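K.L.:
The structures considered in this document are given below.
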Structure 1
Amino acid sequence: MNSLHDPLTLPCGQVLPNRIMKAALSEALGDARNSPDGRLERLYTTWGRGGYGLLITGNVMVDRTQLGEPGNIVIEDERDLDALARWAKTTEDAGVPIWVQLNHPGRQSNPLALGHTPVAPSQVPLNIPGAATPRELTPGEIEDIIERFATAATVCETAGFDGVQIHGAHGYLVAQFLSPLANRRDDDWGGDPQRRMRFVLEVVRRIRARVSPGFAVGIKLNSADFQRGGFTEGESRGVIAALAQEGLDLIEVSGGSYESPAMMGSAAASTRAREAYFLEYARTVRGLAGTVPLAVTGGFRSRTAMDEAIHAGECDVVGIGRPTATTTDAADVILARRADTLTTHQLRSGMRSVLGKLVDITALDGVLDLGWHTDQLHRVGAGLEPDPNRGRLATTVALLRRNGRGSFRRKRGG
């Protein structure tokens, strides 16, 4: 039986020093040119000292005309190679691998950042009030995006990062291709589950062919998108079975989208109580994944739940997200038994009876809560301590300052 303390050797030969991963959180800390600067270096130096076995960055875009939100880092070429190299070195002294999460938002683009119509597999808007109708990608544009993922991965390796993770979850472009709701094409890129998974397979193959054998390639994939007629657990299992043959080093299981945000703390109380939201699904794909290790992210808070998942072999890596924004050394807290349970914070909107008549109060809660956690990352990036007592007003002002009137659309996680 394995334990949280045990190292994990990945198929590429890379060794994770333990089984606790800092999962991706969107930092929104890029400068005006969407480049990394000293704030990200401070944040990841802090996390590098936190005892984790692996750090995954927040979503990094592969096209600066297609941003998920203001402040996204973009990697299109080597123009920021020096800054990327400094970022990559932040965890070197601690001996912690750091992977870049590569992403394309598709129809989940931020309209304020873009200034034009988003693109997607099909001309189907998000089921969110005010969402723009995307333009359908041409086959040539699809090929260009695949190439962009591969180019970004090679730049990451040149900069000194240890691997990349393809963001295939939470309703972003890869997930849009997989979803029969978002992908209504009838060409080589859609029409049935096999053709809908072609995009993600091509992205993985292109990256794996361009990087060295020891450079890690992982993916974050939805168990389902929890929408009627959408991407199902059965289809997800089929994708995992296919991906297991493509030289991947880690499959991270998550779930939901910004239309049905299972990953944003909106799970039922009974689900939150049993912690790991997607562990039951992970059990059903262990055999399908073959030799590719599985990570599960979403809901883990107690050492007991983490220990049991690893001991039972239900997953190989435990991912922790939002708790790391305020407890930056969350892995060490668990591994050194400094606490039995990680402290969690959830910000909810005020005047609920009034606001509930005007807006989707659950959506507003989600925006405020993610904004509150982003504020904590910005504090650490500025050299400050997290502020667990930060209130709704300060969070709202910061959201408006960062994103303008688009603040109260559903925001991006990792």
Structure 2
Amino acid sequence: MKVHISTYGCSASQASAEIMKASVRDSGHELVPQVVADVVVINTCTVKYTTEQKIFHQIRELGEKGTKVIVTGCMPEVQLEDIMHQNPNAHILGVNSISRLGQVLDSLNSASGSVKVFLPEPEGFQSVPRIRYNSNIHICQLSQGCNYACAYCIVTIARGSLRSFEPGEIVDDIRKAVVEGCREIWLTSQDNGQYGTDKEVLLPQLLDMICQIPGQFKIRVGMMNPFSVTPILDDLLEIFKNEKIYKFLHLPIQSASDNVLKSMNRYHSISEANVIVDKFRSMFSDMTLFTDIIVGYPGETDEDIQKTVDWVKEYKPEKVNISRFTPRPHTKAWELRKIDSRIIVNRSNRLHGVCEAVKLESRNCMIGKDVDVFLSKPAKQKGMMARTNSYKPVVIPQCNVGPGVTCRVHIYDATPGYFLGNIVI
């Protein structure tokens, strides 16, 4: 059969898509563009209402056209009834069941009704064939699920409690990827900081094991919540000194108001988050900081949003993922009284303007500097995409050197998305 995989959401979803693409190929089926597909696999995300609605439209429209649909990812775990309402003939693959895609495809021609496969535990996430989005980047999922319950978050409900994958299996998976030519390793999960709290090896120890793998490669540690970083902070700072780890911190604060954080059930105060950022920056002066902020959470006041605006001005994160609050089904925040959407839009636009000003200031400070970079992958524009030690993106238009090499570049300009540089050494 001709199969297309459509993916939404985080890097963990992207990793699942890479595994499913290889499963399609190895089952003897053909990967094709959606317009000519017999079967469309929709790898879903349900974090945001707008994404949910886009996915529901796709599920319904494909069904009306007579195209076979397999829905996987987070949505089947929490919105199965809604999916079947949009398309009663949809087939379902639970979030833990991506390894069974080939079997489901093989059964479609003989199936008399909707095929549904749900596994209680994740299966087939490590050391399995992949078709990578980029041959130089390997996305390694460390765990499935989360042991916390933020009031707005549906992902915890969809993916269940924390199940950390075995450290030896993770190391073997990454070692195999490095041998295959990957020069950048992305570590992902719902919260990397929680890794191993259900086992004996915590994240700092796992990172130490990964850093000992031979080869020229860099590690990007993905999102970690402040409340999961605090217990391991000192050990984490120590292992981050390793030259293989990008000095990059994705720490979602969600709000700088303790009143809002308490309502969100976030398990941390803004002062605790600040301690983490301050300690990282005192050790790594050029560190890159990413954060996530929700605007318009129920009960948020003008004073609360001002605290968040002031925090951005003070801590100057290089990137802020701003989300306008939309309630998700099955969460504690679902029943809370919502703020007028016009107020949310105004607050979001205001925060966005501040973030853009901070980003522009940070960008201008880099122009004219000579910095060491790690060549990551061919650039979409032309030349090579490189990363500084703190993961800042630098495109080198004139570059005859391949990925996996460290060199020195002169930053001569910047665009909204990346810096431009020339090799000087």
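Where a number appears in this text, it was derived from the coordinates with a stated rule and is not lab data. On a predicted model such as this, the values are computed, not experimentally measured, just so you know. Cβ atoms are built from the backbone, for glycine too; each structure is taken alone.
K.L.:
Consider the structures 1, 2: one of them gives 32, 21, 15 for semi-axes √(5λ) of the Cα gyration tensor in Å, for residues 157-364 alone as calculated from the coordinates. Say which.
P.N.:
Numbers: 1: 29, 25, 16; 2: 32, 21, 15.
The structure behind it is 2.
K.L.:
Here is a follow-up. Out of 1, 2, choose the structure whose coordinates give relative contact order in percent (Cα under 8 Å, 6 or more apart) equal to 18 when calculated. Present the calculation step by step, with values, prior to reporting the outcome.
P.N.:
Values: 1: 18; 2: 10.
Among 1, 2, the structure yielding 18 for relative contact order in percent (Cα under 8 Å, 6 or more apart) is 1.
K.L.:
Given structures 1, 2, which gives the highest value for mean count of other Cβ atoms within 10 Å over residues 21-28? All intermediate terms of the calculation are to be shown ahead of the outcome.
P.N.:
Values: 1: 26.6; 2: 17.6.
Sorting by mean count of other Cβ atoms within 10 Å over residues 21-28 in descending order puts 1 first.
K.L.:
Using the calculated result 27, 26, 23 for semi-axes √(5λ) of the Cα gyration tensor in Å, pick out the matching structure from 1, 2.
P.N.:
Values: 1: 27, 26, 23; 2: 34, 29, 21.
The value was obtained from structure 1.
K.L.:
If we compute distance in nm of label points 7 Å out along Cα→Cβ at positions 61 and 325 for structures 1, 2, which one ends up with the highest value? Display every interim value, and only then the final one.
P.N.:
Working: 1: 2.0; 2: 3.2.
Top value of distance in nm of label points 7 Å out along Cα→Cβ at positions 61 and 325 goes to structure 2.
K.L.:
Here distance in nm of label points 7 Å out along Cα→Cβ at positions 85 and 133 has been calculated and equals 3.1, so which of 1, 2 was it run on?
P.N.:
Values: 1: 4.9; 2: 3.1.
Of the structures listed, the value fits 2.
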